[in-house]
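These are the structures in question, set out in turn.
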Structure P
Amino acid sequence: MTDALFDPASLRQHWPAPANPRPVVTFGAGSIVGDAHFPAWKKSGIPIAGLYDPDREKAEKLAREWNVTAFETPEEAAAVEGALFDLATPPARHADVLRGLPNGAPVLIQKPMGGDLGEATDILAVCREKELVAAVNFQLRFAPMMLALSDAIEKGLLGEIVDFDVWLALDTPWHLWAFLRDLPRVEIAMHSIHYLDAIRHMLGDPKGVHAKTIGHPNHDMAQTRTSAILDYGDRVRCQLSVNHDHPFGRRHQACEFRVCGTKGAAYLQLGVNLDYPHGEPDILEVFPAGGSEWVQVPLEGTWFPDAFVGRMANLQRFVSGEDDRLIGSAEDAWNTMALVEAAYRSSAAPATPLEQRP
């Protein structure tokens with residue numbers, strides 16, 4: 001194969017739309033709903049039945065903006081016939097909202113799947129008890145660039161994956177999320193969890209993880225910097241270097257994946273995190289097996305909101321029988337939470353000490 005024979009437009013970038021989508025009822029009226037969930041549902045033609053939030057004023061404001069119903073009680077929201085339920089709620093609230101849904105209902109649960117692995121286990125137990133068709137909104141898997149990368153890997157364009165690097169050097173505006181200041185777990189649980197989940201999706205579960213996650217003396221967030229190595233044995237090197245405290249101009253900032261195989265490689269820029277919330281374009285370039293140069297893949301969409309479109313489409317299609325596999329089910333998402341938990345345990349454990357000079 002040569003690069004002349006590689007057609008970048010042939011890589012898959014979109015999940016097929018459901019033929020007859022169910023109306024969506026959203027629990028929560030935070031910024032993620034207006035910035036990503038509702039734009040995604042509108043773009044994909046998925047009907048929005050309405051939303052519920054205990055902050056009535058906030059719920060009514062968002063409902064007016066999108067011309068949907070603001071339900072007065074969670075029971076009223078859960079009673080919408082034939083609905084698919086979208087939980088844009090804080091992790092600690094997931095289990096209680098799930099208990100109020102009809103048995104067997106389809107539901108999309110906002111990440112993370114609980115504040116820690118214990119909460120994730122409780123959420124999984126509720127989903128099993130009520131036989132919910134539950135997926136978790138680890139939507140990076142469905143971003144156009146990630147679908148295309150997965151397709152390139154599946155088609156053998158990179159050969160066997162042997163290196164997976166995640167590198168971030170950002171100036172993240174933490175003041176936009178004041179609630180994070182009160183959380184004991186921030187960086188891995190709320191941000192790098194996306195990367196860990198995407199890596200699991202492509203490489204499978206690692207044997208273990210070495211990690212260190214820390215804060216920064218210039219602010220009071222619990223953690224904003226992480227280094228991690230995922231153990232995939234002796235053939236694959238996988239590491240994350242994440243620094244959200246790099247406020248020294250755009251020139252040397254970065255948010256990228258470098259994926260190398262035995263025959264080819266790929267480079268990705270995750271543009272939304274650069275100059276957040278304005279963002280920059282996503283980028284995917286592939287050096288295909290047998291090729292002689294890097295080829296840019298024209299991307300048809302971005303992580304926000306297009307990944308949310310694909311995430312919802314797969315759940316809708318699985319419920320209707322159009323898809324035979326539910327990507328990122330609650331069962332699978334529990335494994336991502338287990339990886340996050342292992343990373344925090346590793347960070348809290350002492351490093352291998354140096355021998356002392358005699």
Structure Q
Amino acid sequence: MKSVINYIEKLTSIASPTGYTKNIIDYIDVELRKFGYNPEITKKGGLLLTVEGSNIDKERFITAHVDTLGAMVKGIKSDGRLSLTLVGGFTFNSIEGENCTIHLTNGKKITGTILLHQNSVHVYSNAKTAERNEQNMEVRLDIKTTSKEETMAAGIQVGDFISFDTRTIVTESGFIKSRHLDDKVSAAILTDILKDISLKNVKLPYTTHFYFSNNEEIGYGGNSNINDKVCEYLAVDMGAMGDGQYTDEYTVSICVKDSSGPYHYDLRNHFVRLCQENNIPYKLDIYPYYGSDASAAMRAGADIKHGLLGAGIESSHAYERTHIDSVKATLDLVYTYIISNIID
């Protein structure tokens with residue numbers, strides 16, 4: 001698992017909020033070329049790699065997304081601080097107090113901290129009760145500025161992207177703590193599998209398209225580039241944890257239904273059989289407030305069997321955590337799946 005963990009650490013170190021994913025796509029592109037692949041960067045900025053298989057009539061499509069939650073500069077306040085607008089579906093509470101980086105259009109970076117405007121309990125009587133929303137949250141910049149003009153002079157403009165510090169930590173007990181494990185764990189898994197296929201000269205039974213999508217967090221990541229030969233579409237994403245959920249941090253989570261509806265019954269049963277036959281620990285679960293690249297493809301009209309699975313991620317869309325056991329179970333299932341037969 002050392003290689004996968006290294007990829008997780010590397011991918012989480014590259015800022016990639018939706019709309020600002022070129023750097024991470026370029027990194028994966030260069031990494032895959034090291035192993036003899038010739039991936040294509042698509043028009044909307046994702047990365048598509050086709051691995052030829054023995055069967056020329058049926059194909060698979062597998063995705064993981066590299067775009068993350070983030071923000072953009074919405075405005076520059078009179079005191080020089082920034083108002084922000086969110087990119088992706090999360091709450092302001094989950095980023096309060098987080099250090100961040102503003103990515104200027106000239107290539108420079110300025111750091112800051114996301115805070116409630118009424119943050120000081122020594123000044124504001126409503127510091128505890130003020131709503132954490134777009135009106136009250138702001139970015140305190142790590143530059144000398146007390147005015148809108150000074151901040152603008154530093155090069156900051158409306159629309160500059162804001163990324164959050166990930167604080168990636170791997171504990172001795174095997175836990176991985178970081179922002180954006182959704183979905184950089186899965187991207188690391190696919191990258192490592194592709195590395196393994198190349199180094200071991202593995203021949204896949206079916207031509208398989210691996211797509212690193214870059215717009216999943218806003219709903220339309222891997223809904224294109226799907227040709228008529230594709231029979232099965234697997235989104236490798238994350239398992240949602242919380243009250244009423246069965247997903248945990250030690251198994252692979254197989255989704256049977258999310259907010260888009262049920263996933264393909266025969267395909268998810270195929271995943272279960274593979275787990276049972278290969279002693280891969282798994283849990284079946286329903287994700288109530290969730291959508292994936294696979295569900296986006298279905299909405300776009302793809303005629304495919306669609307499935308969703310991933311590592312169990314605790315505190316999704318906040319400071320997340322999983323365990324190496326869950327990463328390994330997910331890796332094992334994805335690898336076992338791509339060397340298995342396509343279901344009828």
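Just so you know, all these numbers are worked out from the coordinates, no wet-lab data involved. What you see is a predicted model, and the numbers here were worked out from it, not measured in a lab. Cβ atoms are built from the backbone, for glycine too; each structure is taken alone.
The table below gives the values:
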read-out	value
Origin of the derived value 16.0 (mean count of other Cβ atoms within 10 Å over residues 6-13; candidates P, Q)	P
Parent structure of the calculated result 14, 49, 33, 4, given that P(r) over Cα pairs in 10 Å bins from 0, in percent, for residues 22-141 alone is the read-out and P, Q the choices	P
Read-out log10 I(q)/I(0) by the Debye sum over Cα atoms at q = 0.09, 0.15 Å⁻¹, for residues 118-301 alone, computed value -0.52, -1.12, structure in P, Q	Q
Given 0.45 for FRET efficiency 1/(1 + (r/R0)^6) of positions 198 and 270 (r between Cβ atoms, R0 = 25 Å, to 0.05), calculated: source structure among P, Q	Q
Winner on Rg/Rh (Cα atoms, Kirkwood Rh) once structures P, Q are ranked, highest first	Q
